[in-house]
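Just so you know, all these numbers are worked out from the coordinates, no wet-lab data involved. Nothing here was measured: the structure is a model prediction, and the numbers come from that model. Cβ atoms are built from the backbone, for glycine too; each structure is taken alone.
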Structure 1
Amino acid sequence: MEIKQLITFKTAAENLNFTHTAKILNFAQSSVTAQIKSLESELGKPLFERLGKRLILTEDGEKFKLYADKMIMLNEEAKQAISGDKESAGSLIIGAPESQCTYRLPQILKEFKNQYPNVKVVFKPAYSDEKAREQLLEGALDFAFIMDTSKPEDVLKVEKLIQEDFKMVASPDHPFVTKKEIQSTDLIHETLLLTETGCSYRNLFEEMLSAEGVYPLNKIEFVSVEAIKQCVMVGLGIAVLPSMVVETELKMGKMTELAWNGFPSPVFTQIAWHKDKWMTPHLQAFIQLTRHILN
């Protein structure tokens, strides 16, 4: 198999449209079809199937995409390792939770693009820290931000940067605003506004409640931290969020911090990458910038 075929397959797998793939790669559609058929013939398995007008990856296609991504990435790394040219084009795929993407990464990205203007940077949402770890192990991510307690790692290199502060917040007219201290038992009949399942600080919050025998019945789950903030401000419920996320709204009086003692174990923003990852110049530069700016 040729690298050109792998790039065509990867592009088609991401777009699920051969016509669009041909336009992106500046190929004739017949060339895209021929390359995919050649790959399928070599592998002995279909990579795509059509369901009506929809093109989807087969189960074998999903598996092969992981290896195609790795082979394409390795090809780029080999070129850069030989050339030693930091200005050569490349890519960097970074996993990060929404809070990091919104409040921390813009400054890092600005500095990085000044140094490496030709490197393509792709951010992938990582709502679950376990999912980010899984994608690092699979090679789907080059680098990830993880917000979690400190845990031992075997295959990943994980580096703590910042200990995060969390706040329990509610609307300014919530009756808990006047309470001197919020206990877990106070939350039994409250509506809790939660991040997605798998989010580390949601897990810590629910583990803390269950350890005290508290199982609130009223929960609403969101994929967006910004959506949670809006719902807090209109009085829909209570949330526990990183301080950096709610700092502006607290200063403006749009929400109020409740008297809550926080998590029993500290939570850190950490950076992680596979221990066997080839450290390209632009990946090393991104890690160094992240350390410098966040510390």
Structure 2
Amino acid sequence: MIGNPAAGGVDGQTREKVLATLADDADVLACDVAEPGDLGRILGEHPGRIPVVLGGDGTVHAVVAALLARDELATRPIGLVPLGTGNDLARALGIPLDPRAAAQAVARGRERALDLLVDGEGGIVVNAVHVGVGARASEQAAALKPVLRRAAYAVGALLAGARTRGWRLRVRVDDELVSDGRRRVLMVGVGNGVSIGGGTPLAPHARPDDGLADVFVSYAVSPLARLAFGALLRRGKHPERGDVLTVRGTTITVEGEPVPANADGELSPPAPRRTWTLHPAAWRVIVPAEEPTG
């Protein structure tokens, strides 16, 4: 079990309950990640064990990246007990948000192969990445997160939405130029999973195992349009706007004015060019044996 002491929902009592539940069905070793190099060391010291993440999307991101770097991504599935702030990947996969139920799903579940986005620098995206106002909102929220927790996303979005005029960006999906840079872009979203920020449906129709990424480009840059876009984004209705373009593909390039990005909750500073390529069925996660109904 790989724990992140900084994850939003991790406390000693919850940790012990998860350990006890996992121990009913498996031999469990608990490890904490205190330094960036700890993950590779832990994975190397215990090659025959399945890593189970006790944390959020950021910890999953780090474990998947470490497995990729060790060339073990195809051979070692991971489990997830979602104890982060947003837990968006768990929501997309039907993994229970209750820690004990999630631990039972890990011990008794089944493996599911998922797609993976890999950027031009070798970085990864397991759930979703977005550039523009959403990443600017995440920057604003980062300072507020220790106090406001999940509410920090909403406050950060309000601050960013009020101040952002957009960026001139060219967006190419596979062989198609879908935005030529002449219009300002408020936000570009690329979804492997469905939601960000604890349930905001960035890509409401995305599936993490269908071999395609869902992409949208929003041109809602006027003050009123930004407000309307933000309200619809919270409900997953933003693709219905006339100033929002939606496409699907496997290779996505965004270039133009330097723009910040947020990949699985991890912020990146403004950059003039980014490319992501989707790798189908690149990794596996343990999900409940039965799909949730309803």
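Results, tabulated for the structure shown:
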| quantity | calculated |
| --- | --- |
| helix-only ellipticity at 222 nm (-39500 (n - 2.57) for each DSSP H run of 4 or more, over all residues; to 500) from the coordinates reads -9500; which among 1, 2 | 2 |
| Structure from which 5.9 was derived, distance in nm of label points 7 Å out along Cα→Cβ at positions 41 and 169, options 1, 2 | 1 |
| Which of 1, 2 leads on distance in nm of label points 7 Å out along Cα→Cβ at positions 33 and 137, largest value | 1 |
| Mean projected area of the Cα convex hull in nm² - highest-scoring structure of 1, 2 | 1 |
